[in-house]
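None of the figures in this text is laboratory data; all of them are computed from the coordinates on show. Values in this document were obtained by computation on a predicted structure and should not be read as measured data. Cβ atoms are built from the backbone, for glycine too; each structure is taken alone.
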Structure P
Amino acid sequence: MPTHAEKRKMPYTSEQMFDLVAGVDKYPQFLPWCLRSRITRRDGDVFYADLTIGYKMVREQFTSKVTALRPDHIHVEYLSGPMKHLSNHWRFIEEPNGGCTIDFYVEFEFKSKLLQNLMGAFFDKLIRKMVEAFEERAKNLYTSPSKSG
């Protein structure tokens, strides 16, 4: 089962990064291969989201349960779709000198061996692109344009 774990220091607060990751309904605006997302139900710190992911001729929809424990932890549980298993968590650790460290983990397995082999071959590239997209989105949202004098 492909897995990826990464820690990355960011110049943004844990609250800012939490808001960015928890804003699932905004994913199609910046996340590669995310064609559609919508939050279908909210219940306190928990919400349910449908995402449609596509690349070339492959298009799949899945539903997840997201537990968003403000300000420092988001856990995603897979409920239905093309996967056999998906687990994902984000932890946001405030740094004493400003910014935060993101602790990110994901593991997944598709029901289809063909899809698993196809996605497995691109897994590292996919994860790198996804992390870069979150970083770029944070930069666009939270960095003030420089003032020229």
Structure Q
Amino acid sequence: MRYPLKLFLDTNVLVDLLEPREEFLESIRRVFCMASFGDAVLWASSSCMTDLYFILMRESSGTNSEIQRAILKLISTDDKSKLHIYAPQERDVVRALNYRWPDFEDCLVSVCAESVQADYIVTRDAKGFEHAALPSISPRRLLGMIAQDGLTYDELEW
């Protein structure tokens, strides 16, 4: 496998990170550790940011400003674990609409991942990406796969 991997993160794994879902938290934190060591470049779409904000406002006890600060921390960190944002272009939206997937949001994530030439879509909803041109993988499965290359990560504070 060639490193750094380009990983496009689905909204659900970002929710796991910011509204900690204990059974998923450690693996997504380790994916961010992977990026801090330069072994991955992390991407998400700007539309994922609005979805993330909406979900966190609905499901968390955080205030508007706390949630905005948490999202800002993901994208404005100075180290390699920064989450890069891809803004879907008109052509991406048109392409996703023309595919007519059952879930437009998943389709747009897939199209955006292709646009940044990602290696994997990191998600807990692989079924939602069964029509994707790129492979989808859960954070746990990704960590297991790279462990075969001898790469393991202890959880770091980020």
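Remarks
- Structure with the greatest value (metric distance in nm of label points 7 Å out along Cα→Cβ at positions 20 and 132, set P, Q): Q
- Source structure (of P, Q) for helix-only ellipticity at 222 nm (-39500 (n - 2.57) for each DSSP H run of 4 or more, over all residues; to 500), computed value -16000: Q
- With mean count of other Cβ atoms within 10 Å over residues 60-67 derived as 12.0, matching label from P, Q: Q
- Test item: relative contact order in percent (Cα under 8 Å, 6 or more apart) calculated as 26, pick one of P, Q: P
- FRET efficiency 1/(1 + (r/R0)^6) of positions 76 and 100 (r between Cβ atoms, R0 = 30 Å, to 0.05) - highest-scoring structure of P, Q: P
- For the structures shown (P, Q), distance in nm of label points 7 Å out along Cα→Cβ at positions 36 and 52 is largest in Q.
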